[in-house]
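Nothing in this text is a laboratory measurement; each read-out follows from the coordinates by a stated rule. Predicted model, so just to flag it, every value in this text is computed and none were measured. Cβ atoms are built from the backbone, for glycine too; each structure is taken alone.
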Structure P
Amino acid sequence: MSTVSIDLSGRTAVVTGGTSGIGLATACALAQSEAQVFVGDLELRDDATDKLDSLGIRAAVCDVRDLDQLRSLVDGAANDSGRLDILVNNAGINMSGQIDSISEEDWDACLDTNLKAVFFGCKFALPHLRAVGGGSIINTASNAGLLPRAHDPVYSTSKLALVGLTKSLALCHGPDRIRVNCVCPGPVGDTEMINRDLRQHHDPEEAARQFIQASPIARASDRMIRPDEVAQAILYLASDAACMVTGTAIAIDGGKSLGVPPQ
């Protein structure tokens with residue numbers, strides 16, 4: 001069986017949260033498909049920047065909650081390359097805990113990162129996408145954006161709203177030939193979010209096992225989802241192969257969001 005090769009030569013992409021996990025895997029996949037890629041992240045780790053440099057990916061410090069930094073990342077990529085075709089709003093944070101333990105500062109940090117930054121990332125990208133006759137925006141949501149979860153109502157709220165924003169913007173900007181989709185992954189191993197959760201658990205191996213057991217396909221495969229598997233879905237949504245795909249929320253969660261798995 002032949003494989004489909006995706007060619008993004010001549011196109012420019014921006015990826016937020018692009019120096020680890022899903023963002024890093026996505027930036028690399030886009031660059032390997034010949035796109036010119038710009039990434040932003042809170043910090044630039046040496047191991048990540050070495051990999052990015054080897055693929056010609058340009059990286060900058062960017063706190064997506066700082067709208068001046070976010071605008072600078074988007075506008076800078078478009079100005080430096082002469083165009084912008086793809087925006088991947090990937091930066092995000094977790095927020096576990098019931099509402100009686102969540103402060104206003106916690107709420108703001110979660111919603112500002114997971115929702116507000118996506119809204120303004122899209123806003124800043126739209127003029128550039130219109131200028132080239134259309135493009136693709138892909139937002140990293142979560143399976144928590146498909147079904148709410150009891151242990152993290154604030155995080156679930158941010159991701160449920162992000163799925164709604166994705167669908168609304170897809171409807172609004174179809175006439176501009178701008179496609180807006182989201183991926184809903186989880187649990188994905190080898191990401192800062194999951195690794196942080198595991199480090200905080202009294203038994204990291206048992207915590208990892210619980211993540212795996214929650215998804216039927218992950219359980220059957222005896223592993224978590226890999227960042228590159230999410231990146232391949234994002235790559236598809238960024239490409240002409242998905243030219244008629246907009247407003248979708250693709251679950252990449254081993255069936256976790258389907259319901260209660262068989263015991």
Structure Q
Amino acid sequence: MSGATTSLGRLFLPGATVVHRLPPQCKLVATVAFVLAVVSTPREQVWAFGLYAMLLAAVAATARVPAGVIARRMAIELPFVTFALLMPFVAHGERVTVAGVGLSVSGLWGAWNILVKGTLGVVASILLAATTEARTLLLGVERLRLPSLLTQIATFMLRYTDVIVDELRRMKVARAARGFEARDIRQVGVLARSLAALFLRSYERGERVHLAMVSRGYDGRMPVLHGDARASGAQWATAAALPAAAALVAATAWMVQWTHL
């Protein structure tokens with residue numbers, strides 16, 4: 001797995017904090033449970049999302065993950081932010097004027113719902129990746145008894161992502177060496193052919209890898225990952241602190257919502 005640590009491994013920030021030491025399956029379950037609590041919260045209860053943000057800030061402080069690192073990695077959600085910002089302009093229904101611009105009320109609530117829940121989910125995932133090595137995450141998935149096929153797919157993705165990225169980088173260098181420069185939409189055809197070539201090369205590489213594995217006795221089952229990721233009751237209780245607090249906030253938000261109906 002050495003090749004898999006070059007780019008995906010950079011997400012991990014080494015440390016010796018309580019969060020780092022938790023077994024991966026505990027952190028996986030805690031993250032999923034936290035996200036479910038956030039998603040289930042009524043969007044009108046704005047205060048609840050502020051509390052969720054404070055919970056994540058506490059985890060980040062405990063794990064010593066710098067705010068700058070989190071902010072930079074949040075760029076991955078920019079496409080969703082763009083979509084959310086368009087909703088108030090294109091949605092129908094009651095409208096309100098803001099700075100002379102007519103905006104849809106339902107669109108504003110929809111944009112808020114996407115932005116706040118998506119951002120909290122992304123930050124939770126960033127903290128998980130920053131405190132857990134990629135290979136250790138796979139070990140946690142295995143400990144949770146998820147279908148072995150999913151574990152195999154994730155393992156191969158982790159192992160060969162960098163191989164494909166390096167291939168893409170070499171193709172980019174080759175295009176530049178031939179004087180190619182993407183300046184406008186007329187170069188889309190060249191880029192599309194490059195992606196098609198990358199797909200074919202990746203597919204052929206996958207076939208060769210599969211044949212090599214079969215020749216070495218592969219029968220559809222991967223060897224069990226080595227490593228001790230067993231979790232004690234105390235570790236499960238520590239990991240449960242975040243989702244338990246989030247569940248309490250979500251339950252309170254629903255109670256407030258019902259009292260105002």
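Quick notes
- Structure responsible for 3.3, with distance in nm of label points 7 Å out along Cα→Cβ at positions 10 and 58 calculated and labels P, Q on offer: Q
- Computed -23000 for helix-only ellipticity at 222 nm (-39500 (n - 2.57) for each DSSP H run of 4 or more, over all residues; to 500) - originating structure among P, Q: Q
- Which of P, Q leads on mean count of other Cβ atoms within 10 Å over residues 210-217, largest value: P
- Value 66, 58, 33, calculated as Cα extents along the principal axes in Å, assigned to which of P, Q: Q
- When relative contact order in percent (Cα under 8 Å, 6 or more apart) is computed across structures P, Q, the figure 19 traces back to P.
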